[in-house]
Structure 1
Amino acid sequence: MNAELPYYLAFARVKGIGAVRVRKLKAHFGSLQHAWCAGEFDLAAAGLDAKAIAAIAQARASISPEAEVERLMKAGATAITWDDADYPKLLREVADPPPVLFVKGTLTEADAWAVSIVGTRRATVYGREVTEMLAGDLARNHITIVSGMARGIDAFAHQAALKAGGRTLAVLGCGVDIVYPPEHRRLAQQIAEQGALVSDYPLGTPPDAANFPPRNRLISGLSLGVVVVEADERSGALITTEFAAEQGRDVFAVPGNIFNRTSRGTNRLIQQGARIVLNTESILEELNLNMVADRVEVEAAVPENDTERSILAYLSHEPTQVNELVRTLSLPVADITAALALMELKGLVRQATGTSYVLAREARLGYRVD
């Protein structure tokens, strides 16, 4: 176990101590363990105000870091922190990601290929059909489906992904040991078996209304793009698109009947520049995900080698000519072009022009790069 984990868990329970303050504490003290034991003067020197210092002092009187680890184990959950290599790569990209994620189930490297599908709790028959089509098709293409396990569109997205045999992540506005809404108990169990329940709220946190808008930041942060199927103009699903825009994620919207209230928000998103969704292929193409199924197959059959590692070390965001790779790496042109073809299938590189290549998104995220 990471020696810092108990203190990540303890600080997660201190009101007002979020990503910014945890980062300050780690930078000043070198570890959260030292920060947990620090006196008021040293906490002030780390940049904390009087209110935060008082909150920590009060928490230390009632919270045992070691007991938090035991509680996690008893709940059948795990926790992933900034210090862990398996912290989600997409979430690391956003500003001030949560210091600790509580997980019931398993997060995998494949979840770097993820799309979130969100929408109204009052879905129409049309909304359900579209959600099931999109989520099912994406899951069959090895794309992880992310949503919030709410009634309506969220639940339909999870269910369709599960039915298609794919992975799905549910981001909760409560602790992962609490099921909300309660009628989704079976769904939560299935998601944990075939994906994960994820939250940045500590165990035991109730599903208060104020928790749900902030958790939408995780839904978009764990995804390459956000698809809104149905939403009124005041729908909470639109909060997810606002976070997505801040995080540089693509926003997609499904057009709907102009007379239908649940289409007002999505139609407005399209009017404001969101990418229109007419079929699953439009999402796959826009996010460069239409070869993921081929990549999964190739990765299983063809391991990395020294040539691929050398190419990855040399490529950047700027186009590099094949001839330049041949000269620099002192390798035959046939070896370079063969390696590039396989690496493109794996999603590690992307052809910029006919004779030049750049690092693909997955490689920039650290995917399979030593």
Structure 2
Amino acid sequence: MLSLSPQDDSSPAPRPQRIAVIPGDGIGPEVARAAAGVVLAAAERFGARLELEWLPLGADHYLKTGETLTDEMFAHLRDDCDAIFFGAMGDARVPDMRHARDVLLGLRFRLDLYVNLRPVKLLHPALTPLKGRGAGDLDFVIFRENTEDVYVGMGGNFKRDTLDEVAINEMLHTRKGVERIIRAAFEWAVANGKRRVCMSDKANVLQFSHGLWQRVFKLVAAEYPQVESRHLYADVLAMEMVRAPQDFDVIVTTNMFGDILSDLGAELVGGLGLAASANLYPGRVSLFEPVHGSAPALAGKDVANPFGMILTGALMLNALGHPAAGAAVERAVVECLAAGEATADLGGPLGTQAAGEAVARRVRAER
């Protein structure tokens, strides 16, 4: 990681940290440009040396070349880059979305990015649909296991397209996979001064696979006596996130339930347009992407909300060892929301690029 401390003039300067930007499809390139400008403004303001490399791994490239994620490109991303900054993928010209599957899911699985980190933090009280809730009531993170569960794609069809068809998707969990995501949640809680970790599953129904989660959670929790451990079934957790969100600091759960619960969390704090996420393997190159889709109908109109990708950029700066820069980006978004400097979906008058420039100006002006 690049140190933020002054460098000894007698030692060689470290190379800039290389960020591969994959803008993708639809509104992806627009929000990527806006967010990249903010990331570079924060880097300049706080003395971080970053180098952005733009890679055309989207539908246009696939339709032109037939390539998705080549072995050479994967090796470059794995070996030569410090982070991957991902826009959005999805294009109707590729009906099976092969390019999106090969690139995005390919990177998640091939880089073994087993942590999907989803912050749930209210940045302005007007954004939550919950009556009487403020910023102090909604500030937790969800650790979603990111490489197992039904997402591994094991299964098949028998007697397809007949009245006797059988369709199977297999749920896969390993001791290694379960333990490392649970441990990551506890480690994050300790490192960030959080007091509570809640694990969620459906072991009352899925007794074998989620029974593994129950047993491993108890074993790992015993190693962190300073952290309060709690278990809730996934359906109960969904209700409690709405009823009493202030009761949570860190939630850790399976891939499937994490997918659902993290989107519920996003809606509680303003919707997918503000939802950031990080796909992590601690200590290795990781991938950072906003949660919203490619929204093809909005592409090229300068109306897409860039705040989700900008906040994702803040997560990336933190992971690259620049927490002051990441915190400044988040504060700048909060200030823009308070001042009404936002896109129309958030009640503001700005376009995509102008909203990004508003955040960048506030980052540069920070004292």
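Looking at distance in nm of label points 7 Å out along Cα→Cβ at positions 155 and 275, point out which structure of 1, 2 has the largest value.
1
Assign the value 28, 51, 21, 0, calculated as P(r) over Cα pairs in 20 Å bins from 0, in percent, to the correct structure from 1, 2.
Label of the originating structure: 1.
Given a computed value of 2.5 for distance in nm of label points 7 Å out along Cα→Cβ at positions 187 and 347, which structure among 1, 2 does it belong to? Before the final figure, lay out the partial values.
Numbers: 1: 2.5; 2: 4.1.
Matching structure: 1.
Which one of 1, 2 has mean count of other Cβ atoms within 10 Å over residues 163-170, as calculated from the coordinates, equal to 9.5?
Derived from the structure labelled 2.
Looking at structures 1, 2, which one was mean count of other Cβ atoms within 10 Å over residues 99-106 calculated from, given that it came out as 22.9?
1
Using relative contact order in percent (Cα under 8 Å, 6 or more apart) for the comparison, can you identify which of 1, 2 gives the largest number? Intermediate values should be presented prior to the final figure.
Numbers: 1: 12; 2: 24.
Structure 2 gives the largest value of relative contact order in percent (Cα under 8 Å, 6 or more apart) among 1, 2.
Thinking of 1, 2, which structure, once FRET efficiency 1/(1 + (r/R0)^6) of positions 131 and 179 (r between Cβ atoms, R0 = 25 Å, to 0.05) is computed, gives back 0.75?
1
No lab work stands behind these numbers, since they all come straight from the coordinates. This is a predicted model, so every value here is computed, not measured. Cβ atoms are built from the backbone, for glycine too; each structure is taken alone.
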